[in-house]
Structure 1
Amino acid sequence: MISVKEQILATINKLPDNATWDDALYTLYLCSKIKRSEEDIQNNNVITLQELKEYIDRLEEKYENNNIK
């Protein structure tokens, strides 16, 4: 299994030579979020689109009088 450090180095090595610090940090951040999402999917730690819609509806009902849009 490839270590996290090796994954980070491989990601950085794929950046163009003119990459900035911001480019590197954003790329690592994005890769981290994608990896976590893949793990959530593998562990079935997800909700359906219908469940998301129902959750949003409950939030809208809860905050409808607060004038938050």
Structure 2
Amino acid sequence: MAAEARLAELVDEHLNLGREPMWDGGLADSGVSSLDAVAFKKVVEKEFGVSIPPECFTTLRKLARFIDSQTG
């Protein structure tokens, strides 16, 4: 997945987790606050030029699949 690699970079740049994120868990499971999650969603939407529906923002893997399907 092309989007997954770029998402990993964006997570590293904007969420400062200090480790690999949980791709199949929610952002909260990785320790991301709801405010940081909202800000990250805006970064991702701007980066990929897509509008992300809430149901596609539940896990990073689901988000990557959605982005690939929209930008494919």
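Just so you know, all these numbers are worked out from the coordinates, no wet-lab data involved. Just so it is clear, the model here is predicted, and its values are computed rather than measured. Cβ atoms are built from the backbone, for glycine too; each structure is taken alone.
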Computing percent of Cα pairs over 20 Å apart for each of 1, 2, the value 16 comes from structure 2
Note: helix-only ellipticity at 222 nm (-39500 (n - 2.57) for each DSSP H run of 4 or more, over all residues; to 500) at -17500, derived from one of structures 1, 2, originates from structure 2
If you rank structures 1, 2 by distance in nm of label points 7 Å out along Cα→Cβ at positions 17 and 33, the highest one is 1
